[in-house]
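Trainee: Pasting the structures in now, so scroll down.
What follows is calculated from the coordinates using simple rules that are stated; it is not laboratory data. Just so it is clear, the structure is predicted and the values come from calculations on it, not from any experiment. Cβ atoms are built from the backbone, for glycine too; each structure is taken alone.
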Structure I
Amino acid sequence: MSCRKQELFRAYLKLLELENQCASATLPEDKEGDLTPRQVYYLRIIDGYDALTCSDLAQYTDNSKPTVTEMVNKFISWDCVVKQRSDTDRRVCYIRLTPKGKRIARAEEMQYLRLVEHIENCLTEEEVKQLIGLLNKLSIYTEVEK
């Protein structure tokens, strides 16, 4: 590996380490042990809606209703989700996130916001503009490769 490539690689690893530090600072302390990425994904979907039924969640995640119902029941036992009956149709039951569920669902976004804040605090305005330009250039380059 060339010196320049090694230097770029080390710099990239430092950026990843910074991201990991931001992630560990934003993870909720009361996060249920080992939530899978799929479970966090479900919580993020629920977080995106004011009123969502298990049937809606099954449709959005392309899963069966029994699979989603089982997952929602786990979330309820972990105090991440509550079920509420509709005021207009008592047969309909909505699922909503608890404050704990919201913290878990939003932790990843908070991680990235902390990283952005750190970058803003470390770089000058001109350097931030340059970084944005470089990242956009990388984004365009990867889109062309697809």
Structure II
Amino acid sequence: MTMNLSPYVRFQDNAREALTFYKSILGGTLTLSTFGEYDDSLDEATGSLIMHGELETDADFIILASDTPAPMPFDPGARISLAIFGDNEFKMAEYYNALLSQGGSTQMPLEKAPWGDSFGMVTDHYGVNWMFNISGANHGD
């Protein structure tokens, strides 16, 4: 069973700029995906925003980030989440459901995402946002 925990930072519209800046300091490999890659009906400005950015630093840690397109609300006080990546579908779902059962709220159900993994988001009863990405999850397809 492999699991990793990384910070996930939300930006209003400058995730590309911020991650490029962090890469200039920390080195590493930067991978960016835009909203337009997953939805070609978006206008050019929204389509060019970062849906998911990942900086694998030379120091062996990862910084994740995305932009917040309108009409999604941008809250500077809630711009960092804890993102758990793993391949143990049972254990990851157990964590997700435990956070919900202890007073948490679903922000996004744990289900198949456009990129093929299972993905879900929960806010725990302390107000901390958690993101779960299960790689290679069995979706019955």
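Trainee: Can you tell which of I, II yields 11.8 when mean count of other Cβ atoms within 10 Å over residues 13-20 is derived from it?
Mentor: I
Trainee: Another question, then. Starting from the value 38, 36, 36: which structure in I, II was Cα extents along the principal axes in Å calculated from?
Mentor: This value belongs to structure II.
Trainee: So, one more: Quick check for you: by relative contact order in percent (Cα under 8 Å, 6 or more apart), which of I, II is greatest?
Mentor: The maximum falls on structure I.
Trainee: Another question about this same structure. Of structures I, II, which gives 16.6 when mean count of other Cβ atoms within 10 Å over residues 37-44 is computed from the coordinates?
Mentor: I
Trainee: Assign the value -23000, calculated as helix-only ellipticity at 222 nm (-39500 (n - 2.57) for each DSSP H run of 4 or more, over all residues; to 500), to the correct structure from I, II.
Mentor: Among I, II, the structure yielding -23000 for helix-only ellipticity at 222 nm (-39500 (n - 2.57) for each DSSP H run of 4 or more, over all residues; to 500) is I.
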